[in-house]
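A short reminder: the numbers here are calculations on the coordinates, not readings from a lab. Computed from a predicted model, the values in this text were never measured in an experiment. Cβ atoms are built from the backbone, for glycine too; each structure is taken alone.
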Structure 1
Amino acid sequence: MVITAAQVNDLRAKTGAGMMDCKKALVEANGDVQEAIDILRKKGQKVAAKRGDNEAKEGLTIAKTFNNGKSAVILALNCETDFVAKNESYYKLVDSFVDLATKTRPASVEAFMNEKYDGSLTVADKITEQIGVIGEKLELSQLSILDAEAVVAYNHPGNQIATLVALSKSGEAAVDAGKQVAMQVAAMAPIALNKDGVDADTIRREVEIGKELAIQEGKPADMAEKIAQGRLQKFFKESTLLSQEFIRDNKKSVEQFLNDTLPGLTVTDFRRVSLK
């Protein structure tokens, strides 16, 4: 299979691995990006692959609460260049889509595209119109709505990362704690709420990679499974929100921080969108 320079550059952007290592991994994986990432990891490469993010070249993402703080929406509109993304009129366009979503509560991106935007124009029509005005491809890539006792929205400066955190309790103390957790989600990019939310394919991959690394380190084959399971538990601790070390006090997990703030307070769901 012929591997293109674009594929190699894309894998480099996702992992931070060297050009030749990326090319070899893609060849071995027959062009499958996820398999190539796994190959790099099995060979001991320090891979910075992003998890749980929905990537785009450029654009803006905005999160906003509504319904007296019991609901929130997060939305991303992609474009081709940061020149367009940094334009005030582009921000206003994205923000207008967010405001419309708070009123229409669409079930999906596809449903939202059919909502009326202005007069006879649908959202899809408005995007098509703006493509003609701006001269770049635009794509509404992400839209989610969360409902809970309280939902916190966080927009990282520059609007390249936004998060939502749904909480089990409301009130000032709960919301203040939720804001800190929303920033944690932005910074640490958890892939799930807890280990029960990690999909079976991810677990299988982590165990396989853990065993392969243990064998490469010279550990006996009969110990490799136990070592892999230990690494899996570390993976859960580092990659699931409630188990992560709280960034403002690493002696506590996020779960402990929330419960210490308000007994019974926890996160019931979250969203993270990154365009970086």
Structure 2
Amino acid sequence: MSDAYAVIGNPITHSRSPLIHAEFSKQTKQDMHYKALFAPLNGFTEAIRLFQQNNGKGMNVTIPFKSHAYKISTQLTEQAEAAQAVNTLVFNGNEIHGHNTDGTGLIRDIITNLGFTITSKRILICGAGGAASGIILPLLKQKPSVLVISNRTVQKAYKLQNQFSSYNNIMVSDSNMDIPEKEFDLVINATSTSLIGKPLLLPQGIFATGSLAYDLMYCNEQTHFLQSSQKEGAWHLSDGSGMLVEQAAESFFLWRGIRPKTKELIKMLKENRL
């Protein structure tokens, strides 16, 4: 019986992960299969247990179960512990190892694929939910000159500031229109606005020369955030297609010990061929 892997969520039919991992396993000639697994909101732990019993070796975890996965993990990486969220599980006997590969995928996409340097740059993260918490530590480890969190509910931004205060100095903006830095080199949309098709209001003149606007959402069409960023002066634009593939590749490496090639797969995803 080949090794079993899955992505678990609710909803889950929209996930591209089965297609991505099918390409990875084909590319690396691994004896494995990967599927999408729907779990009831109150049935996550039971679904994990049943999957393990059926030769399950690892799982990706998506909305709304990342905090659940964090709680059931018996071992956590520094990144998962800091984010208090897990998106990758590795099963090792009775042990459940919890990882968070989102930030690793983002960094690899920005630095390796887009050729954009983060060190000494000014970063603005719009949003303070689970998407933001998963990327903050890897961004801080790149030693930016400043990282500012802006969120509609400012209490959530302050919570993240406290959560990561031991790693570096993080600033909080009281609103998107009152940000304590005038210009940024990297602006990341970690809100749900692109998912629901709504614009994200940003102040004029926020993008520095050579800046990158990055939307964590992957979409076949340019998001409202990227459209408005281009109008406001962002030099470079990217959606989250590269991050999606790169975080999947990191999960694959944790499971199989092989790092698959990603560039062609990212191109296929961006061109809606996957």
Check your understanding: Quick one: Rg/Rh (Cα atoms, Kirkwood Rh) came out at 1.02 when computed from one of 1, 2, so which one is it?
Key -> 1
Exercise for review: Out of 1, 2, choose the structure whose coordinates give helix-only ellipticity at 222 nm (-39500 (n - 2.57) for each DSSP H run of 4 or more, over all residues; to 500) equal to -14500 when calculated.
Suggested key: 1
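One of 1, 2 was used to calculate FRET efficiency 1/(1 + (r/R0)^6) of positions 165 and 189 (r between Cβ atoms, R0 = 25 Å, to 0.05), giving 0.95; which? Spell out each step's value before the answer.
Working: 1: 0.95; 2: 0.60.
Computed on structure 1.
Identify the structure, out of 1, 2, from whose coordinates distance in nm of label points 7 Å out along Cα→Cβ at positions 125 and 141 was calculated to give 1.4. Could you put the intermediate results ahead of the total?
On the way: 1: 2.7; 2: 1.4.
Label of the source structure: 2.
When Rg and Dmax of the Cα atoms in Å, for residues 37-172 alone is computed for each of 1, 2, which one produces 16.9, 57? Working shown, then result.
Values: 1: 16.9, 57; 2: 16.2, 48.
Comparing all candidates, it corresponds to 1.
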**Study point:** Among 1, 2, which structure scores highest (criterion: distance in nm of label points 7 Å out along Cα→Cβ at positions 29 and 229)
**Key:** 2
Point to revise | With relative contact order in percent (Cα under 8 Å, 6 or more apart) derived as 16, matching label from 1, 2 | key: 2
